1. If Cα extents along the principal axes in Å is calculated from each of 1, 2, which structure is the one that comes out at 107, 30, 20?
2. Name the one structure among 1, 2 that Rg/Rh (Cα atoms, Kirkwood Rh), for residues 10-65 alone of 1.05 was derived from.
3. Can you rank 1, 2 by relative contact order in percent (Cα under 8 Å, 6 or more apart) and just name the one with the largest value?
4. Can you say which of 1, 2 returns 2.7 when distance in nm of label points 7 Å out along Cα→Cβ at positions 50 and 74 is computed?
5. helix-only ellipticity at 222 nm (-39500 (n - 2.57) for each DSSP H run of 4 or more, over all residues; to 500) computed as -17000: which structure among 1, 2?
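Read the figures in this text as sums done on the coordinates, not as results from a lab. Since the structure is predicted, the reported quantities are computational estimates derived from the model, not experimental observations. Cβ atoms are built from the backbone, for glycine too; each structure is taken alone.
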Structure 1
């Protein structure tokens, strides 16, 4: 994974944490907040909580895996991106026909759930 891919991965997980952060235990949430929101290193987090760097690494990696699992099951971030893209399309290509098409897609999606 190159630097750009690592950054994109970090940003994606930071966003997922905004959606799903409250689903974590208090301690796990604190580690993830420091990592994603305050950009703290594993060493800084370890020092703050008086635990090993390896323990922090394991907790962060477990948290990232859990974020991916939440998104895979709930798809909140994916659905929001899809909605935003549809609205942006509609904003720049507004016609009654396009509006009706998007409304039909929403009606269809609701019937699936």
Structure 2
């Protein structure tokens, strides 16, 4: 359960929450209760969120996202390499076909 208190004068007053989240306008950040796995342990955790309500990624999540992005880029580069190789083979076949056509035309003379 998330409980929030705000300083009012010299006393702290409890803030009534309609959901387990609290927005700090001065910080442009919120904190909320998140159900998930953190450092190998499943449970409820306090977690920061942004103005759009999206949870801010942990270092481990950021690293995993970067790893996936790098893997996708590697796959894209490999596909581009294969496409270029296929294009090279197609051009070589076309050149060979043109040479064969030229030879055939010369033989018919």
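1. Only structure 2 yields this read-out.
2. Label of the source structure: 2.
3. 1
4. It was calculated from structure 2.
5. 2
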